[in-house]
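Each reported figure results from applying straightforward, stated rules to the coordinates on display, with no laboratory input. Everything quoted here is computed from the prediction, not taken from an experiment. Cβ atoms are built from the backbone, for glycine too; each structure is taken alone.
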Structure P
Amino acid sequence: MPNKATKELKEMILSALDGAGGVEYLVERANDPRTASAFIALVGKVLPMTIAGTGDNGALVVEITRFGPDKAP
């Protein structure tokens, strides 16, 4: 059962992370030049592969708001 094995492996990894210090451990890895690239690779693995916006057909909608006085002539 591949799904069961995958689930068990994920649980073991999360348990090991918890035992190593959880968030604090990851922060240390991110701030250590010797392990920062591995941390960035991990971040890339957990981020979604695609980003869908709220516009038509999932288009990203960008709204630019200007603050302060208008300097246009």
Structure Q
Amino acid sequence: MDLLTAFGLFAVTAMLVCYALESRSPRWVLAFAVSCWLGSAYGFLQGAWPFGLIEAIWGLVAGRRWWRQHGLTL
């Protein structure tokens, strides 16, 4: 397994774990957003830009959810 594949496996595993634990704490929502952005980086690095783009959007959605859970506004 090369380094890029290991990075992708880590990112997707982190997404799964964080998603499963989101209901426990807003920190897991933020961790899910970060793991989505890691998945996005993986997608772009391996040349699958549609995957990278969708993961980046999922990260924005999760980040917005975390932001709202804290009662923050722009």
Structure with the greatest value (metric percent of Cα pairs over 16 Å apart, set P, Q): P
Which entry (P, Q) yields the derived value 11.0 for mean count of other Cβ atoms within 10 Å over residues 33-40: P
Identity of the structure behind -28500 (criterion: helix-only ellipticity at 222 nm (-39500 (n - 2.57) for each DSSP H run of 4 or more, over all residues; to 500), calculated), options P, Q: Q
Parent structure of the calculated result 8.8, given that mean count of other Cβ atoms within 10 Å over residues 41-48 is the read-out and P, Q the choices: P
